[in-house]
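Listed below are the structures to be examined.
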Structure I
């Protein structure tokens, strides 16, 4: 265990074997349950009145997807959480710079309403995409929400008591090779961003402005998967786009009012379609211009004016090059 200048409240061990067992059990149950439900549906159609059997068969398959399927997916996710890297192990190694994730706890479940998420059974979260895109900089660490049963996927979690969270943030920022902040609205996050601006070299900071899906969507597995579906999701994205854009703009305006005076240059009055703001060594704010999706992606999503269907790994590539000592081609 690393010698930390503050106490921790839990030392979760990585349970890889049990995690793999749960994930494998979940996957086998998903596919086995589907084929069993399909087989029973066929038998109902063959043995009963064809029309009645067809209706009962559809009801059986629907019941499996609504009642059993989401729970089995959660089982596979729990297995992934059990075998995910632990913050204490990362801090003990001390051989790489950290990517420090700053965010509000309320944004832990922010899903990424974009096409690249749709080949997974589990809803794709913004945090996982950010961590994966920045993995060349180093492993990601964040403070964990007290009381959560398993660390969230994405950044490895460090758990401390409420009275020590500011000490923990200061410690992590000292070891940061990069700091990414998902811009939210909590006072704790504002304090963390202000501290990062005062203690971390400005060219290592980047701010992410998400498209936050509504609470009803984020609390429903079926709604989340529908939002991320490459075909059907476009209707739900259109229906919820105004809400997501408005919430995103509110976050930006709060950020602009609070931190604009700390930059050596003005922030634009509106955010537009930009997702990432970073700083140069001169503390001047710069935006990573949003990339255009490929024609294949546009055809797959049937969406010819997309603003979110771009993988983070492509959009954050200039920032990663800059942090690792290269030059930045986008500004």
Structure II
């Protein structure tokens, strides 16, 4: 199966349950094929959880949901060593992190200690419990949700953890016609069962890796990211990891669009989802309403596009 066919079928199946958000579906596919992780940010009720669950079902991968709360401990995520009195021995009981697609619901509600338990899983695709390492399923794709309007009983994600998320997607309210379709589906009895696409994710990932990236594109990515570091309004700019992930994401995007090479427009689109959550604006400019997205847009307008 080629990238365009995979994406079209993915949108068709998820569209049976989730109205709109086709770009979010495409970018989730980018994250999966690139080996990255994604933040879904949006107010309650915009189908963040439904989208993640539907995505896992459509691609035929195992799914696990972790509801993060302030009292959740790291062992509740990774698993723990427990004693079996039947044979007087200890064994490792796997936690919910052991799935192909893991939804970390409301990740900013967990304490920093619990949030940090996800770092090794996200970066190394493994967890370590009592000195022993356990590999996670392949592929391993973490989708974290965040509610941007709540401020009580929430903890800010550390910069190191934000940097491990390849993309951040914002799910806004639907347009009027889309919400009408959504409401009709809720009141009209019908079967909207999602079917598995039947695609080999490993094969798709290998094909995405073979997408060509010209040296001019690589320099373009470097120029964008390095500019964030020297902007007087920015306290913390994009890391080398951000550059690497942008290139991988752009290759997957090109593959899903049916191309064997990356174009500047791929980089422009990915920049708006891969960089803002990694950038810290200085307090004096943040007070004036400056957002990371504004800085990225300005940089994209100023830097010469390779031809």
Structure III
């Protein structure tokens, strides 16, 4: 499909988790000029497994932007094989977290370089560049932050909850271990404070486990709130349902109504505008902030690009209301 890029070369910043957020991140990458997009990736999902450092959200963004993603699963690489996992299972090893044979390469290389003293951000940038990605993917921090899910069954490391327990335990809260003392990547803060910044986009990722770990970093939330660029969030909820993942389930278990009003309220102190689906148009009048009503279900590449264009135009209108 031919890209239709904007002529505006000003930088754009996106905050994203994995599968859900990566769809809009891809749309933005395709419609913006090369190098204009910086994506801040959640690293609260990162963990150590089988001696390897796994960065699920970073890897999903890399695979999606490089055109290597597995279309069937939404995560991992396409044309994957599973000989390693089969052999590991024969030895009685842990097989609850699936690592494909091709996928292993990125984990092994990342782990090797981390142990050699390189930063996660340097490694991520160089891997992305080697795969032809022109947008910048930045970990939210080079420090260790780990999301832990508080449930009725006890507190679980995120991947134990999400993958091993398949999101079944009832959620009562979240912890972001290390966030209070972690430093946001300096280029993230520099980009937010850049007077030429066109827009900050919060992708339609899970607010609690994909975006909140980013916002939990010192100075990050206040920097967003004081940015001269409009901050736009795209709803991960359509018609009272989550497009992907356990967002709706978590909202119910936390005692919150599953609708766009709840999501908007969650981001109220940092956003200047909110994008909701046409299905939820009747709720727009109940939101006391600027609203853009658009189809936001991204089933095709064209959908991703169309929504990206719409979000950017919405941001431009907020930045220049008289034009």
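The numbers here are math on the coordinates, done by the rules we state, and not lab data. Treat the numbers as computed from the prediction; the structure is a model and nothing was measured. Cβ atoms are built from the backbone, for glycine too; each structure is taken alone.
For which of I, II, III does Rg/Rh (Cα atoms, Kirkwood Rh), calculated from the coordinates, equal 0.95? Going label by label, the one that fits is III. When mean count of other Cβ atoms within 10 Å over residues 56-63 is calculated for each of structures I, II, III, structure III comes out greatest.
With mean count of other Cβ atoms within 10 Å over residues 176-183 coming out at 12.0, pick the structure among I, II, III it was computed from. Derived from the structure labelled II.
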